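Following are the structures in question.
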Structure P
Amino acid sequence: MKSRFSLNLGKPFGIRVSIHWTFSLLIAWIVFITVRQGLGTVQVLMHILFVLTLFVCVVLHEFGHSLTAIRLGGKVKSITLLPIGGMANITEMPENPKDEFMVSAAGPLVNVAIAVILWLYLAFLHPVDVEAMGFEAITAGNFPVMLLAANLFIVAFNLIPAFPMDGGRLFRSALSIHMSRLKATRIAKDIGQVFAIIFIFAGFFINPFLVIIGLFIILGARGEYEMMKYRHILNNYTVGDIVKTDYEELDRDDSLGEAAEKLAHISDRGFVVTSGGEYAGILTKNDLIKGLSTYGKDGMVRDAFSENIEKVAPDATLFDVFKKMQMNRYDMVPVSDNEKFIGILDMESLNEFFLLQKAMS
């Protein structure tokens with residue numbers, strides 16, 4: 001989902017690339033450190049240029065993942081640059097262990113390729129004496145050497161088996177050959193948590209960005225493991241198993257005040273909106289609150305309800321619909337069978353169903 005806190009850089013290959021505002025904190029940190037070291041303006045600018053060039057390499061790394069995922073049947077929505085690196089939003093990751101291995105390996109291989117190109121440049125086109133070169137600050141002379149070293153560091157760091165980093169995904173894909181994907185994810189997550197704790201501890205003494213990376217690993221791994229549990233359970237059911245055919249209705253010409261009163265006494269999740277007795281859309285609790293704030297209680301339902309929410313079929317896999325609702329932040333979706341409206345599915349009921357099935361499994 002596009003963030004108002006990110007600067008859009010374009011859509012190469014149909015993938016939106018953006019840079020988060022927090023990236024500016026990294027630039028500020030670089031300026032602070034270099035000025036504190038007593039470096040001049042030219043050297044400060046060289047450090048900033050180096051960071052920007054390095055993040056171009058990071059973007060190429062993420063494109064390695066993304067384009068490989070697309071080639072293998074996955075879907076990629078965006079790539080976002082953060083102070084700790086890049087993050088590709090792969091909405092559908094290939095589940096075959098071999099395919100996941102290839103997607104995970106593609107990113108580091110891009111950095112290997114960049115390092116090889118830089119090595120060839122330094123070996124044959126612009127030979128340098130590394131032993132006689134100073135590395136106290138980044139200069140035009142040591143720039144390609146430092147960039148080569150940085151790309152090799154990216155490869156080594158990403159291959160640490162700390163899920164959901166690349167190394168952790170490679171490890172998970174290898175485990176998935178011999179066990180269920182859910183169990184493999186749990187093992188990879190648990191090992192990743194150990195590395196995360198090490199990063200956080202080391203961050204207090206070495207570099208504060210390690211703390212951020214450690215927290216990212218903890219939250220990212222737990223979030224993906226929870227999603228895997230949803231997949232494991234909800235893939236066995238369809239929308240038709242929990243669709244609500246008994247629902248509260250409002251006419252699009254009813255007032256928002258009437259809707260608020262019904263919400264308090266009849267329905268606490270939302271309403272199906274009709275026009276001439278036919279389905280017209282959905283008025284969720286959030287829609288109603290926004291409508292009341294904008295139009296007041298005398299405003300009309302037709303001014304506040306959502307009429308363009310995509311309908312889902314009763315035979316759709318429950319997990320696929322869950323992902324779609326999460327991605328689009330839908331509280332409720334209409335269910336239609338051959339263009340005939342038959343009921344609604346709401347996120348709260350879906351989560352309750354998941355918890356019940358999880359408790360019984």
Structure Q
Amino acid sequence: MSFTKKDVEKILIELNSKEWVQNIQIFGNKLMIDAVSPSPALHDKKKLEDALINAFKDKLPEAEVQVKVTAKPKPSIQPIKGNPIKGIKNIVAIASGKGGVGKSTVTANMAISLHKMGFKVGILDADIYGPSMPVMFDVEDGKPRSIEKEGKSKMLPIESYGIKVLSIGFFAGLDQAVVWRGAMASKAIHQLIHDADWGDLDFLLIDLPPGTGDIHLSIVQEVPVTGAVIVSTPQTVALADARKGVSMFKMDAINVPVLGFVENMAYFTPEELPENKYYLFGQNGVKNLAEKMDIPFLGEIPIIQSIREASDVGRPAALQVNTIASAAYTEIAKNMVGSLAVRNKDLPPTEAVRITTMAGCSTK
């Protein structure tokens with residue numbers, strides 16, 4: 001006696017199991033069923049498998065039944081953690097697996113590039129043990145003022161080149177080492193985030209400490225981080241740590257979309273020979289890693305003397321006009337905005353269109 005797919009579906013309806021079955025294939029008297037268990041537990045998958053096999057033995061004794069049960073996959077986008085900050089639309093964490101790859105320089109210049117596109121931008125210097133934003137924005141002597149707002153005392157960020165900046169460096173001397181345990185550092189970050197009057201911002205960039213640690217966890221639990229950017233240099237040692245950075249953001253406890261990789265110090269270009277490229281740390285290391293991990297590659301930044309000089313004098317290189325450096329940072333900022341609109345499904349559609357339009361990107 002032969003049987004059809006309709007016969008199988010009718011039995012599944014009687015068993016109230018049709019919703020768990022994804023695929024049905026019939027080859028002669030062989031019946032193959034692919035099902036999805038609502039629970040990832042091994043005993044629950046086995047229970048569903050046995051129930052289906054036994055039911056079809058009774059209903060279709062002539063059928064040779066094979067059942068494959070897999071666990072129901074986790075949703076690709078989970079709710080963003082953290083409490084929203086009034087007036088701030090998007091919070092982007094800039095991270096690196098290891099120190100010394102130029103993460104803070106990228107953060108400062110990305111902020112300038114976004115501001116030049118017309119966005120309102122702020123930077124939270126969360127690198128507690130090595131704050132560098134006061135130097136990069138030429139506000140080393142800055143002291144945030146205190147104001148009363150809604151019955152609470154709030155800090156006003158220091159503004160430089162149109163960017164609002166808060167850093168632990170404003171509260172510690174230039175020669176003063178910050179020797180804090182994790183709990184103290186996390187408390188300081190909490191105050192910088194929630195006890196500040198940021199006003200209205202399109203982007204708050206958070207310059208994270210290098211590596212992976214409790215400060216990173218504290219931040220994503222404190223605020224709804226909408227995406228992360230990983231900065232790395234091309235050499236193998238740096239790439240190994242960059243992978244760890246991606247893994248950290250993918251952890252269930254953090255769950256932040258990675259918007260892309262930035263390859264810093266990609267090659268050396270002499271000012272007098274701008275067409276020449278010397279790959280001192282290897283070629284396309286970060287770009288290749290991005291392809292392997294299926295993460296957007298936002299762009300590369302060469303080693304240019306003017307970038308270092310600009311950072312040292314507190315005037316980010318992205319402020320320059322028609323230079324290799326400013327063009328590289330602009331391209332990275334545009335690609336980050338485009339990736340944000342595509343990768344972060346929690347972004348309201350109108351906001352996605354607005355930010356990509358301002359950056360001159362496509363929402364496709």
Structure R
Amino acid sequence: MSDFSIDLKIDPVLPKRKDYRIGSIGAGFIVRAQHMVAYRDVGFNPYAIASLSREESDFVAKLHSIPNVYDTWLELIADENVEILDIAVPPDCQLEIVREAVKQKHIQGILCQKPLAMNLTEAKEIVRLCRDAGIKLGVNSNMRYDPSIRALKTLLDENLLGKVVLATIDMRAIPHWQGFLQKYDRIEILNMGIHHIDAFRYLFGDPEKITALTRRDPRTTFNHIDGISQYTFQYANETMATSLDDVWAWPGEGCEKDFYIKWRVVGEEGMAEGRIFWYAETPTPSTIKFTSKRYPNQWFTPELNRIWFPDAFRGTMAQLLCAVENDTVPEINGEDNLHTMAAIEACYRSIKEEKTINFNEVLQEAVL
């Protein structure tokens with residue numbers, strides 16, 4: 001490692017002002033164990049909380065020293081001290097909240113969960129509402145802030161791998177399908193695969209073509225289109241990026257488990273691979289190793305010392321706060337996220353029509 005000194009830039013840029021008053025809507029696991037832990041770790045200011053359960057809100061407020069608890073989210077957004085809104089509710093509920101939040105002149109920024117909505121039409125409406133109100137909109141696409149993905153982005157920006165030939169993500173895991181999803185038939189690509197789809201866009205940009213295949217997940221009893229899914233992005237420069245999302249992953253009791261998320265990128269001048277320990281029983285840092293012709297015949301294995309959950313949530317909030325502070329466009333902004341939603345729509349059309357989809361044709365529907 002002595003001749004390698006590039007900063008992999010895995011830590012987010014933080015705002016100079018860290019005391020923006022954040023109002024959180026939602027008090028479930030993602031808020032309790034991820035958002036609040038990450039925010040406190042970097043000195044952000046959780047100011048208020050509301051959820052469907054006052055008891056849960058009180059518990060999270062006590063656990064994380066949040067001074068103000070409200071019975072309803074409507075009461076929270078009416079508090080003129082709230083500057084930043086952190087929405088952590090099911091995506092089919094976000095439009096209703098945003099529609100009311102943009103009426104509040106004191107709210108300067110909104111961080112929405114991903115997916116932004118259950119369909120492209122509602123996602124566009126959220127983006128339009130925030131744009132018209134002059135409110136900064138960020139989307140919690142947190143895999144962009146996984147340390148291994150962040151480091152990979154730096155390697156690509158430094159051209160250490162050369163032109164990318166093939167990128168792959170291999171996920172063997174059993175996600176927890178939230179109860180609200182039983183009302184819908186789109187589950188894996190929209191709610192888990194979205195991490196990988198957005199990561200491909202973050203790393204390589206928009207594709208030219210998208211092809212997707214799927215089969216039902218034997219473990220998931222409610223009606224669904226996509227269980228085990230595979231989708232491939234083809235780029236104008238011939239780069240190919242593909243993900244296999246195996247949500248079956250384990251036949252059940254009597255068999256050993258082997259859960260993981262692995263990625264690999266091979267270019268004309270080097271290659272890199274990483275692992276994200278989402279299913280580790282104890283918090284385990286993501287890993288990366290890479291080799292490049294620029295540093296011949298060596299593998300580099302820098303220690304990242306960061307984990308996906310909860311560390312990535314430092315970055316998703318920080319990029320919004322920086323945009324509010326500097327009056328700039330958030331790194332993960334609403335307009336950009338519509339491209340991710342369009343890619344998801346293209347996957348479902350590919351499945352339905354049993355053919356490769358021209359991405360630009362779907363993207364036209366995402367333009368405001």
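Values in this text are rule-based calculations from the coordinates and carry no lab data. Quantities reported herein were computed from a predicted structural model and do not represent experimental measurements.
Once mean projected area of the Cα convex hull in nm², for residues 236-339 alone is evaluated on every structure in P, Q, R, the highest one turns out to be R. For which of P, Q, R does helix-only ellipticity at 222 nm (-39500 (n - 2.57) for each DSSP H run of 4 or more, over all residues; to 500), calculated from the coordinates, equal -8500? It traces back to R.
Comparing P, Q, R, where is Kirkwood radius over Cα pairs in Å highest?
P
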